[in-house]
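Heads up, there are several structures right after this.
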Structure P
Amino acid sequence: MLVVFGIVLVASAAVNSAASGNAATALAVGVLTAGLGLWVYRRIVAALERRPVTEVAPAALAPQVLRFTGAGIALFTLTIGVIALFGGYEIRGWGSGWAMLATLGTMIGAAVAEELLFRGALFRLVEQWQGTWAALGVSGVLFGVLHLFNPQATLWGALAIAAEAGLMLGAAYTATRSLWVPIGLHLGWNFAESGLFGTVVSGTTGTHGLLRGAAAGSDLISGGPFGPEGSLVAILAGAAVTAVFLRRAYRTGRLVHRHRRATTPSSQSPDAAAGT
């Protein structure tokens, strides 16, 4: 399963990158690659695990993705606002609405492919084997390692991604047992980062959006060449959200301990859209 979704991630990144120059094409390709990835995931999990694939229940797609994409946008907006308050971000002018839409398409494909691999496959498999805490650690570290292959990547940036995003997205899945939740958070954060505020995303330069933004001041505050995700502010924001999700997972009995791995709740129905 991991190999299959590793291939899906690489293929999705290549196709979405090739289509990123045109807004309509990028949106169509992003939605199509995301849909294809989800179809493959459902087919493989249903065949191998012989259970309803409730973590990507179609009924929850629209309400949960829309809600948590909005939450991801709000979280990044708050983060970049604090960074700007301390002199780490500057607006240099307007970008383009078309570039914003093209970025949205690219981020749809990327968010779905990365979440299927890291939370849908890797996290669930490790959790079934060694429990939630091991799954959070392994998936978070490897999520950070993935970003070392980006242009302008740094070891500090990869560690920051592991701490803020890897743990937060794993915790989001743990608390809700729905992949729509980390997909939405991931999409909203990345779209706001590049598509709205025009900043570097995880060391990837050449990002375009509604605004043209630039890092300023201390790298510890701005994130430097890696972008805002390398900022101490982003790490603290991610840690706060992670704590909220883990507290909810604990209170609802969704943390899986090693000795209980045979009864992992990964196949439980996710929260109803209105109650997540």
Structure Q
Amino acid sequence: MTDVNISDFQMDFFSIKGKTAIVTGGNTGLGQAFTLALAKAGANVFAVSIMPDDGKTEVMVEATGSKYAYLMADITAEGNPKKVVEACVREFGSIDILVNCAGRSINEPDVTKYTRKQWDPMVALNLTAAFEMSHECAKHMIPQGSGKIINICSVFTFLGGQWSPAYAATKHGIAGFTKAYCDELAQFGIQVNGIAPGYYATELTSATRANADTNQRVLDHIPANRWGQTQDLMGATVFLASRASDYVNGHILSVDGGYLVR
């Protein structure tokens, strides 16, 4: 048995200083939290989104000493993932980390009315775009012998999705893709993992939180008895993006206040 040498572990294992990260959906909501976490840990961040950028994310990133670039693009459009990755490499010279965060959910209380009109755009963004972004980044990561791909899953990766079968299906699918791509890329020194957020206090959940009944229903299911705050995701992001997770492969890390245990 090999003796453990504590000097072999350094806190700079969590540093990603000088690395380059792409974050899809990286200028709003949870995506913005991922962007800021990576920047705080030292990475330059290239954010891509269909949402206009108001400049606030850039100000916050540059306050950390890291650099920020933004591209407004629809990553579901044919050829755009390749263009995004090429633009990032032109801007920063490399791609070391990919966070596949961009996603959407379209709800319909009557399951018999849920059609391809709702299904197709969700599969295109939540699943297919994540594959294509990973595929294009892998072309750069394999030759350099390193890389981190972090797929944003959900607690509905493990559960059914009432009112949105497409959301649950895509989040189950992204978990399967995470494991499959881990199996393909681990041999090249690339780690592919996922983060499964629970219920977070963001603009998208404002209506749920504003309604006393639905707010309490959510809280009753969370042992921590509170909604997640965006900063609750930052540590997991940095861990999975850094050297500290070099032997973590194909794992889905739930950051949900204990939601899945109830």
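Comparing structures P, Q by distance in nm of label points 7 Å out along Cα→Cβ at positions 82 and 218, which one has the largest value?
On the way: P: 1.4; Q: 4.0.
Once distance in nm of label points 7 Å out along Cα→Cβ at positions 82 and 218 is worked out for each structure, Q has the highest.
Compute FRET efficiency 1/(1 + (r/R0)^6) of positions 26 and 186 (r between Cβ atoms, R0 = 25 Å, to 0.05) for each of P, Q and report the one that scores greatest. Each step should come with its number before you reach the end.
Numbers: P: 0.90; Q: 0.45.
Checked P, Q; max of FRET efficiency 1/(1 + (r/R0)^6) of positions 26 and 186 (r between Cβ atoms, R0 = 25 Å, to 0.05) sits with P.
Comparing P, Q, where is relative contact order in percent (Cα under 8 Å, 6 or more apart) highest? Mind showing how you got there, number by number?
Details: P: 27; Q: 19.
The maximum falls on structure P.
Give the label, chosen from P, Q, of the structure having the highest value of mean count of other Cβ atoms within 10 Å over residues 18-25.
Sorting by mean count of other Cβ atoms within 10 Å over residues 18-25 in descending order puts Q first.
With FRET efficiency 1/(1 + (r/R0)^6) of positions 10 and 162 (r between Cβ atoms, R0 = 25 Å, to 0.05) as the yardstick, tell me which of P, Q scores highest. Numbers along the way, then the final one.
On the way: P: 0.80; Q: 0.05.
With respect to FRET efficiency 1/(1 + (r/R0)^6) of positions 10 and 162 (r between Cβ atoms, R0 = 25 Å, to 0.05), the highest-scoring structure among P, Q is P.
Can you spot which of P, Q the value -19500 was calculated from, given it is helix-only ellipticity at 222 nm (-39500 (n - 2.57) for each DSSP H run of 4 or more, over all residues; to 500)? All intermediate terms of the calculation are to be shown ahead of the outcome.
Values: P: -19500; Q: -11500.
The correct label is P.
Matching task: 1.0 is the computed value of distance in nm of label points 7 Å out along Cα→Cβ at positions 138 and 170. Pick the structure from P, Q. Walk me through the numbers on the way to the answer.
On the way: P: 1.0; Q: 2.1.
Label of the originating structure: P.
Every number here is computed from the coordinates shown, using simple stated rules; none is lab data. These numbers come from a predicted model, not from an experiment. Cβ atoms are built from the backbone, for glycine too; each structure is taken alone.
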